[in-house]
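Next up, some structures in structure tokens.
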Structure 1
Amino acid sequence: MTQIDRHQFLPTCKEDMQARGWEELDVLFVSGDAYIDHPAFGTPLLARLLESQGYRVGILAQPDWKNLESFRVMGRPRLFAAISAGAMDSMVNHYTAAKKIRRNDAYTPGGHAGKRPNRAIIAYTAAIKGAFKGLPTIIGGIEASLRRLAHYDYWDDRVRRSVLVDSKADLLLYGMAETSLLELATRMSADEQIATIRNLRGTAMLTTKPPEDAIQVPAYNEIIENGEAYNLAFKLASEQQNPFTAKPLIQSHDQRLLQVNPPALPLTGKQLDRVYDLPFTRLPHPDYREKIPAYEQIKFSVTSHRGCFGGCAFCAITHHQGKTIQSRSEDSILAEIDRLTTHPDFHGTISDLGGPTANMYGLHCGQPAAEKICRRTSCLYPQPCKNLHTSDKQLVRLLDQVRQHPAVNHVFIASGVRYDLLPFQPAYFDALLQHHVGGLLKVAPESTVDRVTKVMRKPGAEVFTRFLEKFRQRSKELGLRQAIVPYLISGHPGCQLEDMIDVALYLKKHRLKVEQVQGFTPSPGSLATCIYHSGQDPFSGKPIHVPRSAREQRLQKALLLYHKPESKKDILEALRLCRREDLINEFFPFRTESKGHPAPRKNARKRKKSSP
């Protein structure tokens, strides 16, 4: 692993502070991830941002939550402790969709599991409060962001209170948090008490006096018993996602009132540039001796934008990053690539250039006045919005400039691509196929059955089929051997076993194979999780089938892996349950079945007996 002077990193111990001449920190960051000084990771990004404004910051990465002394290694900070579970919700990080314990953690040196606690926000906050009595505690990151209101928790199989209430933290920051964290630090540096800071965007706190314009959502005690009340709470919260029109939300938790302020406004291009222009080393901290899998995946990637207007039911990116696409300037991206090419391990390949969705760079609403009152959760579903500016000129120009960089040999697109945008982006589609596919292009239809994709808020099979045919035809014209790797979800709300049989038949017909299947995990904050919990669409009120049993989930997964021999037994069971035995020969050609076992092939040669 490349070594570098540790003093180029933010302090992680008292000796690092002394080398900078610091007696105390202003802000102590606590993270469930290893410390990788790279803009793809939230804690280092926010810490570097505060550093750029003159604050003295340090990072405690993966401290031992059972040992208070591990939280005291840099002493008590002057302002507050900022606590995050890391880049993933700790429960998603620890458990599979089948609730089995994961054996590795991509955000830990060596990939070792167990370096962060379950419900890390709660555990870390309790430890900080024990280590530093009376110190203000701020929680943030994906775990806090998506658990800011009362929410269904898949691992407990019940509705839990807001993580702010359960952690007893003083303030919750949701979303990407740059502007709210900077303003908070500024106000507290001016001796404003955290208990009086109640009007900060992108925050949640407990209050006794709600704003007059606040919207009351069903109380925690009501939604734990009533699925319709839970749906109403989700619906009301979803309607307040537009930062230009959103009002505060109030939710009662027993005798306490939770106040969630409107989201922070999207960053401008110049603001985003300033964040990514900060002096990251792009390296793991030199104390680590083992490789960190997540770093190995992204160390030569470049983030071009943030936000997503796709609005997929199973995804919570919009609830965290927002629907508005916030794009960096070409100059900022090219300057980062200049710095990246000086990395001692760089050999000419950029592994990814994108964001949550690669081909949304530079896209925006063409009617700013309409955007400020818009309540659509997706700009693409059920049909692309007429106000959506879909020109690919800016993105194509960016890719062309990156390819011309003298130190860059290859630049690949590993971020997701919305294939339903590609008909509006012909130049990008052609550039993608000619220059940026490393043999395999990953796309996510998630299902090929229209009634299921409607629940998912995704385009149907017809759109995917047109894309697939065009991809293959154009690749052939270019003389390139390229293939599609489809991402599909098993066990998603709305998907019945019969539907998954049809998906498997579609895959066979179109010569597609899936090597890995993502079993649906009801992670906090998403529409699909709301449906999973209540069994209803919160917007239409219509009942929706939810595959809850382990048996159905197993059979759905097996059908997606139809080409694997170990799936055969489960596929036969699924066909019989659905009374689709007529399809046995479709899945297992030239064979007939009897009592679950294949019959010998017709006209097969008899084996010769071996010699004794």
Structure 2
Amino acid sequence: MIYNNLLFFLVAIFLFTMTSGTEAPQLPFLGSMVIFSILLFTFDRIAKRLYAKVAGDGSGAYFDTEKRLSLLALLFYAAALFSCDIHYYLSPLSLNGLFPSFINIGGLAFFFLFLLLMWRRAKPSYERVFSRKYTGGTFLSTNTKANLPIVFPWIFLSLANDLLSLLPFPAVKTFLHSEAGEYTSFILFLLLLLIFFPPMVRKLWGCTPFPKGTLLDHLQGFFKSQRFTAKIFIWPLFEGRVITAAVLGIFPGLRYVMITPALLENLSLAELDAVMAHEIGHIKKKHMLLYLFIISGFSVLTGFILEPFTFFLLSRSSFYALLGFTGLTAENLLTVFMAVTILIAMLLYFRFFFGYFIRNFERQADLHVFKALGSSHSIISAFEKIAVLSGNIRDLPSWHHFGIGQRIEYLEKCEQDKSWITRHNRKVWLSLAVYLLILVIASFGRNLLPTETWTKGYEEKYTEFILDQKLLREPDKALWLGIAGDLMQHKKMEKKAIAAYDKALELEPSNPKLLNNLAWLLLTSDDHTLRDPARALNLARLAVLQVPAGYVLDTLATAYWANDFKEKAIQTEKQAIFADPEEGEYYRIQIHKFKNRTYLSSKAEKNIE
């Protein structure tokens, strides 16, 4: 359940952080409250009905119902985020922007409201299945504390970022916002997490010290023989009736092995040693650190694809066609696209990519029994018992562990041929090496993507789309018509460009920019049937009277040249040099062209090309 709940909370956090607040609410506060109350009431009715069906079907039915309702809670939570303006009404929590993490924590609390309703309805079924009575408040508190460790790292990191941003030291803040500072703060965060997380989890999960006696002496002796140090605790997971164990913590003084009572009651000493060898294997193979490495890698990979993917979307004509169809703004549609993309990527990453490593780490821990005990007979025996006592789950598949049957089969294969142990260890380290290579490429290989091409395509298409929208709203405004003419000229849609300039000049007949741009197009159009040197000369003269800038004088000089006034063309181009000396080299090239070539010969050469 822990791994499934991890995915649920990741999605909940993502949904809230990706749905930004608005400057004004869509609905008044009372309307938002009514909608949210309806969502809570509907979810509560569904939870009551589903848990009523669990009855005496056992723990498997109970856990399946909890998983289905957790997924449904996500859907109801998403509906609340998009309809109830939760961001807007939580905004005062940030204390004028000083602690934005308070808004995020408050937003996650709304997801917990749905979970609290689920647990409230789960209580009667839980009591029947696990034969334990709770008060309503205690049951809700127990479930909340069981799930807090999943979200605690995110809460801790969010608060830490807020506090660091409040430091009154500009140099420190500048360093923290640099790439080196971000890595440094992340490493410090991981160290603090490794120190404080294990004891916090142990306390929240209600673990108690293992009672003194011969069994504790036996386990401590086994640990010593394995050169392993850890404190041992009783883990009352689901009233201690789940047959499992776990290890937490990197540092020996803050490392805990947690064992459920059901495991102690049903396994022999040899089988218990084998399970402990499995947990020791996790530590020996550094799986805790590798989990953190793989989880943090997701942010590197998303950083690699996020910006390029944004430009890729914006450079697609289909994106703007969808904009026109939906009526959304470009920003809103892009947010939807990015949110859906990242959500899918996150689910795929943790469900399959992270799941791949978890499964293979578990198999590595299984194989450690060969080093610790010499054979796998005891752990195979333990697995067979666990499968039967947990409801005949031997052949039940699992995304985060191999199925018990699969684990047993691989251990038996290794009993026959020990080389399979080496093969699996090699597979794990090779997979990690490939993953590291992917991260390195993602960190330093952005230039491998055609981002510049997409950016240029995005700029043109985005400008064209915005311009189309402006022309629809203000079809008689010369500014938008002029910009449309410029864009069409750039895209070689010259006939449409001339029409746009003409319409703009009807509205503003003395606009120098329009006069100059149309004159230049009439002189240089690739479609020679559109050229009109005589009209271009008149337009350029009018433009120069108002703005005698270098580029306008260059247009007039070209118009003189096109109309066989060579001397005037040269003289005007010299005035352009005087008006704009920085572009003098270009104007001198123009003068050389006017002296040595004719406009008609230039047109002929263009045709040959």
Structure 3
Amino acid sequence: METTNLSKIKRDKMLHTINEIKKNITDEETLNNLSLIENELTKKKYGLIWEEHEERVDKELETQIPTFEEVKDKEIVSNYDDKFNFLLEGDNLHSLYLLEKTHKNKIDVIYIDPPYNTGNNDFTYGDEILSRDDEFKHSKWLSFMEKRLNIAKKLLNDTGVIFVSIDDNEMFGLKLLMDDIFGESNYQATITYVRKTSGKQDSTNFAKSTEYILVYSKTDKWICNKLEADERVTDRYNKKDSNGKAYREVDLRKTGTGDSREDRPAMFYPFYYNELTKDFIVSNIEKNEYKENGYIEILPIKSDGSEGRWRWGYETAQKNLNILIPKIMPKYKNEKKYTVYEMDYIDKKEDVRTVKEHTSWDRKEFNSDNAITDFTKLGFSNKDFSFPKSVELIKHIIRLSTNENSLILDFFAGSGTTGQAVEEYNKEFGGNRHFILCTNNENNICEKITYNRLLKTHKGITNDRQIDFNLKYYKTSYIPRMNNDESNLHDNLLINIKNLIQLENGIEIDNKKIRIYLNESELDEFSINEKELSICDKIYISSDILLTSEQEKTFEDNNIEVYVIPEYYFEDEIMEVA
């Protein structure tokens, strides 16, 4: 039965009325206002709709251009030749605005743990801490998240993926929002994990013990890493061979559909086993000489006594006889009735047996008690930061989503769990994964907690082993947009461009091996200094500088790579000045 869309009928009637009114109006302002009403009536009518709100940061971006300034005394260096990780202090929307210039389509994995908007002083919008009674608390939260997630999508590469932790306060609104931004077809999973084993004993009717992680890919090209079989079924692979390799025993008899001899006659053939000599032989025909010499014939007989078949053909069995073993069937133990079992290895030949991860995670190492233990081991107290995430939880996400060179972004970095997890995972399993963390400095969290956690991870406070990695610490700073002097704005932006070059490339511009030149006179001096040329590997130059043919040859002869500073870093801002 066809249904009638009453809402559409009402909208069409209102739109018709507006068009009739417009025919008799010539005032431009009134016509524009009527057009605005038309636009509202024709907006999307299914999905997430909310009252949009504007943050203080939106206003700031209208009058100021965010840039970064480096806090040099917070730099961590293990090896200048290795790439740098980055900790960005400031409003994460400012940081994302700049990352869109340096890392568009370059991030492999994003993990975020945004405010859950519980009404318990956990979410500040503008300068206001939202309460449970705020009638627009959900709309403000969605406006806040939409801006950041839209940029996050632009930062992911085509094989990228985002994991978002959330609880049921905003879970369902967030799901619809991410469907809008990333597309329903790129929804991968809703992971439910046990956050608190005892559950929260509050005034609600249920003791809430679970939280969620929404997973979305940017495109259909993302593939989740599978787990090695022993990560899920270690208890089943509970036997060891003479080399110490784990295996399980699997009956070679076929079970289920098509398990009879008549289904596959060629897979009904005998094995022969000598209990005294332990000789084990497979044959494609019955041979009386084996029986006469003390061998027991083993055929694929089903438990009901009828003739079955093996899972393998004769040639496969002959080729893999070394991983087949005769075993007495328990049901016929008194009769010593044998069957054949396969030694099914986790590492079968050269291919690791893998399984898909489940969407329900109930693991002690992922829960809040373990997260607090991780945190306090670093010398912090429970009062320093509320509700940190478990390092093992983030490591598992890294396990599922990264390769050895992945770049991971967390723009709600909080206590810095993601940074610690990335570096510990590299240390334990190898690889050169790198991270970018963004957080504000509310209550000095970035300086006192996030940075110190990374520093302590580097020094090996938790497990008495130093972890080598490099880190740069940036703070958000600003340049006024209102500037009538285009060249002055251009120069000011270029002075700050060094930090963006370092951020985009994960490097240290040390003015020795790697240098930056913003004007021709400085470059000219460098190009004739043989000593400086001999120690330099690469230079970044302003797009305003034109190399002479002699300079090009000099740099080529000295194996110096030349890069032009991309004008797109601040192209839009410069174009605004007229």
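Bear in mind these aren't lab numbers, they're just calculated from the coordinates by the rules spelled out. Predicted model only: the values in this text are computed from it and were never measured.
Looking across 1, 2, 3, the calculation of Cα extents along the principal axes in Å that yields 112, 62, 50 traces back to 2.
Taking Cα Rg over 2.2 N^0.38 Å, for residues 16-215 alone as the criterion, the highest value among 1, 2, 3 goes to 3.
Using Rg and Dmax of the Cα atoms in Å, for residues 304-439 alone as the calculated read-out, with 24.4, 71 as its value, let me know the right label among 1, 2, 3.
Values: 1: 15.6, 48; 2: 22.7, 69; 3: 24.4, 71.
Among 1, 2, 3, the structure yielding 24.4, 71 for Rg and Dmax of the Cα atoms in Å, for residues 304-439 alone is 3.
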